[in-house]
Structure I
Amino acid sequence: METIEKNNIQNQTWSELAKICGAENVLTDAEALELHSYDVWPVAAKLKMQGKQPYRPDVVVRPLSTRQVSETLAWASREKITVTPWGLGSSVTGAPLPLHGGISLDMSAMKRILALDVTNLIVRVQAGKLGIELEQDLNKRGFTLNHSPQSLDRSSVGGWVSTRATGQFSSRWGGIEEMLVALSAVLPTGEVIETTLAPRAAVGPDLNHLFMGAEGTMGVITEVVLKIFPVAEQRLFQALAFPNIEKGLVAMRRIMQSGLRPFLVRFYDSDEARHAMVDPTFNGPVMFLGFEGIKQVAEAEYAAGLEICLQEGGRELGPAAVLAWMNRRFDFSSIENRLALPGGLAETIEIAHFWGDIAETYQALKTALAPYAAEVLGHFSHVYPQGVSLYIILMGQERDDATAEERILKIWETSMNICLEKGAVISHHHGVGIARLPYMRAQSGSAKLALEKIKAAVDPAGIMNPGKLGLNS
């Protein structure tokens, strides 16, 4: 595969792109280029505060239709100009930032609901649709996505698929891979494809997965078909204090392996529990638990789940803290406010492991990261019969932004190396982007060969987000 170097195209007039998408949708002004030079990755925040723009595109293009995406990619392939898809810029890993300049393909103008099928419980929507707007539109009709990432109010449905996202209710409803029914996408050479629309199919490989988690390296997602669900009849919540981390993890494992499916399971260590409870005097780990569904079923599952927790030493605290968290669950301000301070340091890293190994991995990360930040918080969520995700949140203060940038990168290096050593997966739902790029080869192992061969076949000119996932970098 041909390697694409950073394009020397600063003086390009982009007249062909203007013909395709309209001159008003081809932007080269400094404000537009700067906006697309940073996402929500904390390193990007520190770069911006230092006036650095290492990931600056040469032009921003905002297509309005799948046809315009197709013609743009066909032109870019002929001209060998790199293209990096941009959803709403809410990635926390650098996924939409161009490593080699070129076109930032901003999908935010493609945001219409195209069809709502309340009989078959599916919705077709353009990829640039803001998640919370789609959820609110569905709620008015009595339906929900049951997909609730913390970024719901700042992320797009195409971004969810591209980064293989999941949400806070995944323990019952699954990640985006279980919610996606079909998609439309444009290959790097401009061809438009649509995957099979069916409740399930056994007619060859599921090609949804060619684009899911590919972070724009295999093409551009333009439309998605997602499952929808009736709004739950009943929801029941409980907060429980546990004597130690081990007891809480056993309770989580037993709940999931018993066949129960709580829609909410979050278990905070002692350091983060004080934040979760909004009580600086709170001492010890705490679990937030929630069940939903038809009234009789929700009540039965709640009673069974609660009994398991009590058997493992859990102590009921009432639902108030969980309800308060539900009302603020999209709030990212503590991280953003810390990063906005000169020298402010904040980072969130999520990984996953099997039940038999997660406690040891948690202890290793907490110990190794303690010197790097004033606070190192941890919680377990996104629970499965086989294992669980672990979220580590760090907050601190350095003397300046350059030092904070350096420290965040060291945090990533330390965390990723521990995960690889312990056999944990280096990302549960935030994807790879730039943050995890140096560790992609070690994580993928021999399977990387298949990814490289697929990439070479679908993107012969090597234009699509080159360098991401470690492909044609």
Structure II
Amino acid sequence: MKKIFIVAILTLAGTLMIAYNSLGQEKKWTLEECVLYAIEHNIQVKQQELAANVQQNALIQSKYNLAPTLNGGAGHSYSFGRALDESTYQFTDNETVLSDYFSINSSVTLFNGFTNRKSIEQNKYNLQASIQDVEKIKNDISLSIALAYLQILLNKELLDVTKNQYDITMEQIDRTSKLVAAGSLARGSLLEIQAQAASEELQVVNAGNQLDLSILNLTQLLELDTVGNFDIIVPELQIPEETGLIEPVMTVYSEAIKIQPQIKGAELQLESSVLSLDIAKGARSPRLSLNSSYNTRYSDIRKKLVGIDPVTFVPTYEEYPFMDQLKDNVNYGLSLSLSVPIFNGWQVNQAISNARLGIEQSQYNLEYQKNILYKDIQQAYADAMASLKKFHSSQGALVSMKESFRYTEQKFNVGLVNTIDYKTSKNQLTRTQSDLLQAKYEYIFKVKVLDFYRGKELSL
């Protein structure tokens, strides 16, 4: 029984330890997860979505504008002195009159130059354009996230390079110490290599700080409250050997112009501007409306005629109840109203002129957006080609630099090369490694940008 109890305790302790370890492990983020999270939590996206909702409400309202209006009214008043009683159409003197009024009115526009119909079409375009604005912000955020993500990957590799160089220097200190102890090298050589180690240790610290800053930048883009133990997944990234794998500028542009939201949005705004001209012209048309009304009222001085005395012919009255008056005083009717614009301070003509200018402005904006897109694709293509060439060049240079450093290190170990030459060769190797990494990640980012313009999702 005691053994069973001990086994149960150990099993429980192991379970708790596994659970604790699993909780302590922070999740590592992929690029896709970062993009989706940023889009979901970004304030600018939420603000633009609210703007799209406002446009949605405008569209709904423009549809409701086709329906008749219906309004009710009521009034309660006191009249003093000489006044006209609206119920009896008699003047009263030195008497207080209490009266009530109730009405229902309705009106529907039968024709106004198709302005309402055009407004509905315009609001549809405005809503679609607003949705494209949301997509444009999402795209900008996605590219910013991709750049920040790749910057972390670059800084991780740069940190590894500086650490490796520092480790090499520390090994060299150990060897130099032994040579100095054996009398093969002067103590000055040891002091110089130790000074280099201190300098490289500072480089490791700086590289670590740059990595921390790049992580902070990404977490801020993600709208995370704290950095914590935030980390990302390091994927295997391969660089092609041939530049022909990059699509030409015109191929990318011809695909991008069909799907990029800034182009779609500008096209929709142009369509909306054309409808603005139609709406402005509609103000020249007559406006025909159908109106209806239903009214009744009550007065406390009104009396109800009961009858007339057959002898004296004197009428007999009694109190006129409230509900009876409302029923007996009902009047209603229908009317058609026509409003023909003749002259209104040149407002209609000015509105038409401004609408035409709005069309030109929208056309210029569309061309501007196309030019910006084309230039961005051109720049990304040129940067990708240059980075790929730099990467391949740095690869060859790195092979040579590694061999040169290995040869210099061998000579330094036997005292044929001084510390300055050794340090120079080592710094050149580090610089070449850094150039290679910079070219690698710049190429990857620019290629991802080109693919993104063609409608491909960001992924590594």
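Each reported figure results from applying straightforward, stated rules to the coordinates on display, with no laboratory input. The structure displayed is predicted, hence computed values, not measured ones. Cβ atoms are built from the backbone, for glycine too; each structure is taken alone.
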For distance in nm of label points 7 Å out along Cα→Cβ at positions 127 and 335, which of the structures I, II scores highest? II
Among I, II, which structure scores highest (criterion: Cα Rg over 2.2 N^0.38 Å, for residues 287-438 alone): II
Can you tell which of I, II yields 18 when relative contact order in percent (Cα under 8 Å, 6 or more apart) is derived from it? I
Of the structures labelled I, II, one was used to calculate percent of Cα pairs over 32 Å apart, giving 41. Name it. I
Matching task: 2.7 is the computed value of distance in nm of label points 7 Å out along Cα→Cβ at positions 375 and 391. Pick the structure from I, II. II
Distance in nm of label points 7 Å out along Cα→Cβ at positions 367 and 431: greatest across I, II for structure II
With distance in nm of label points 7 Å out along Cα→Cβ at positions 55 and 415 computed for every candidate in I, II, 1.5 is reproduced by structure I
Here mean count of other Cβ atoms within 10 Å over residues 71-78 has been calculated and equals 20.1, so which of I, II was it run on? I
Which structure, out of I, II, was mean count of other Cβ atoms within 10 Å over residues 263-270 derived from, given a value of 21.1? II
Answer label among I, II for the case where distance in nm of label points 7 Å out along Cα→Cβ at positions 183 and 231, calculated from the coordinates, equals 5.1: II
For the read-out helix-only ellipticity at 222 nm (-39500 (n - 2.57) for each DSSP H run of 4 or more, over all residues; to 500), a value of -10500 was computed from one structure; give its label from I, II. I
